[in-house]
Structure I
Amino acid sequence: MVNQGDTMSKKKLDITQIFDATEQLLLERGYSGLNFSVLSDRLHVGRSTLYEYFASKEELIVAYMDNLLSMVIQSCEEIDPVASGMEQLKETIRLFLQSSQIHQIGATIPLVQCKNSPQIMKALAHLQEQHQAIYRWVCQVVERAQAEGGIRRDLPTPMIATLITQAINIPANHLDGSQREELVFDMILNGIGNRHLD
């Protein structure tokens, strides 16, 4: 007779399933609330199955973040290169809002224990490089929009780029995705001042 634990441990997983469950748990419980016991329960597998993919919680989290940032970078690279700077900017903001979990989950990265692991230290350095690549992309889009006259040229590019990257923290509340995107873009482009006031 095979017990339930043995049956669970033999279940095979797609890496996407592991990353999706990891994301859910990080958003629900934070870094300290994520462990292989909780994750294995969520995925209905034995903990030994998870160890076939990752040696530790830390290795899993950096792999998840690497995958997430790689998808964002790829999406940025797929934005129409012949579109205007403002169109590229709007598409970038839309992309960032769709990936709004990055900031919340990214806040867990400083908590990752390297435990003298060269592999994890290398992965963390790569995450930093990915963040910088995304920031450089935003700066390029901003500079193009400035050159085309869509954005004020008297404002420093880093200031605008930082504002845009932080925009994904704006809560969605009752708005659907497209409404949120339009409002955030309008706030960044036109500000929050009342133009009707004297």
Structure II
Amino acid sequence: MTKRLDLRVDFAFKSLFGTHGNESILAAFLNAALRFPDDKKIQTVQLLDPHFNKENQEDKRSILDVHAQLEDGSRVNIEIQLNNKHDMEKRTLYYWSKMHSSQMKEGMDYGELCKTITINIVNFRYLSHINHYHSTFQLYEREQKLLLTDMIEIHFMELPKLLIKWRNREVDPREDQLVRWLLLLEASEDEEITKRLVQMAEQQLGGGRF
């Protein structure tokens, strides 16, 4: 069997989604991940510098996996984590704050700040009390469930949960583009997934979509 590239590996993941020239691939993934309606689909996306300069000598240097800007000015960070270091919530909030504050320029009004989105794809079970493989968090009032603002949006996509649903036939990659994208990341380790995705690609050849 031919050895396939593992897209979960940091270098390969960044090469696929974070390389100039692959913006259309990134836009297609984001449309699937963020579930935009047809009339609000992302058409273009701009890759931004993933490095954040240290404000002080003792500050930690931050490097994002994929840092991009959408057409409406929203900032997006996509991170992939293979191992659970038990710091995901703190890590993702730190990266979110870096991205959000980096928008602010001299003389800029706070009202000009745009939405900031973090997408975490993890190769381990992270949210043990939730069965969904894709969870989205925002800021809500605890009792009334009132959304304070849509400026913060944090996604967790847990690959092990998706694989269980895939094997139990609880998800259908033919009907869900996000399922197809995430299974693609797992294809190097699973011959059945590879075969199914190849069959789908052949059936849709010339259709203009993955």
Structure III
Amino acid sequence: YDGNPSRTCTKNGWTGNSGCTEIICTSSRAEPIQNADFADKHKWEYKYNERIHYVCTEGYDGNPSRICTETGWSRSSGCTAITCKDCPEPVGCETPPFLTDGDLKYTVKSNYSNNERVEYMCQSFYTMEGEPYRTCINGEWTGHMRCLKPCVVNEDDFRQHNITLKSSDNKYFTHDEIIEFRCARGTPVGAAAMRQRCNGGVVLLPTCQ
């Protein structure tokens, strides 16, 4: 899925778009592969990371395919001629793309071979969404992930809302983690409950008076 869903709190309640769009590639938009045709069994639509397979024409050998990525169909190396001139050999990739709030797990190289895979990790308290891998497919990196921010609560928040944590001294909470509050003094007011969930760096704070 792809998108940037968000909602904004207004005087009339929550507004905005919260939907994500499913990544779909259609076979009609797949570029032809030299000396190859679609396999007999192929679909009209393919989902993210699915492959569309091809069959080499007579005189050529190989198992060409394309992968549905977030930017459309990946490139393919095509078929290698048995008795005719060769198709281009698959090419490698340069340094993998940067991951916001994350990094590569191992030493970065300047060049990677075709089909070589790299692994990412998020910074402390950040949560990985998606698979942690990207793969070099004929000059392009495939794979999509992101690092979701933690929620941070501090003394200023506590004083402003007259609250404290129920049973923890933590200040950092990972995405989707439950945070339980209690009144430091007074009683709860407003609609926000004392039990909230961290959502990508955002947590709704209850208030006591």
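Points worth noting:
- The maximum of relative contact order in percent (Cα under 8 Å, 6 or more apart) over structures I, II, III, that is, the highest value, falls on I.
- Computing log10 I(q)/I(0) by the Debye sum over Cα atoms at q = 0.09 Å⁻¹ across structures I, II, III gives -0.44 for structure I.
- Structure (I, II, III) behind the derived value -9500 of helix-only ellipticity at 222 nm (-39500 (n - 2.57) for each DSSP H run of 4 or more, over all residues; to 500): II
- Distance in nm of label points 7 Å out along Cα→Cβ at positions 27 and 155 derived as 1.7 - corresponding label from I, II, III: II
- Value 6.6, calculated as distance in nm of label points 7 Å out along Cα→Cβ at positions 35 and 163, assigned to which of I, II, III: III
- Among I, II, III, which structure scores highest (criterion: distance in nm of label points 7 Å out along Cα→Cβ at positions 51 and 139): I
- A value of 1.5 for distance in nm of label points 7 Å out along Cα→Cβ at positions 115 and 131, calculated from one of I, II, III, originates in structure III.
All of the numbers you see were taken from the coordinates with simple rules; none came from a lab. The structure presented is a predicted model; accordingly, all values stated were derived computationally and were not measured. Cβ atoms are built from the backbone, for glycine too; each structure is taken alone.
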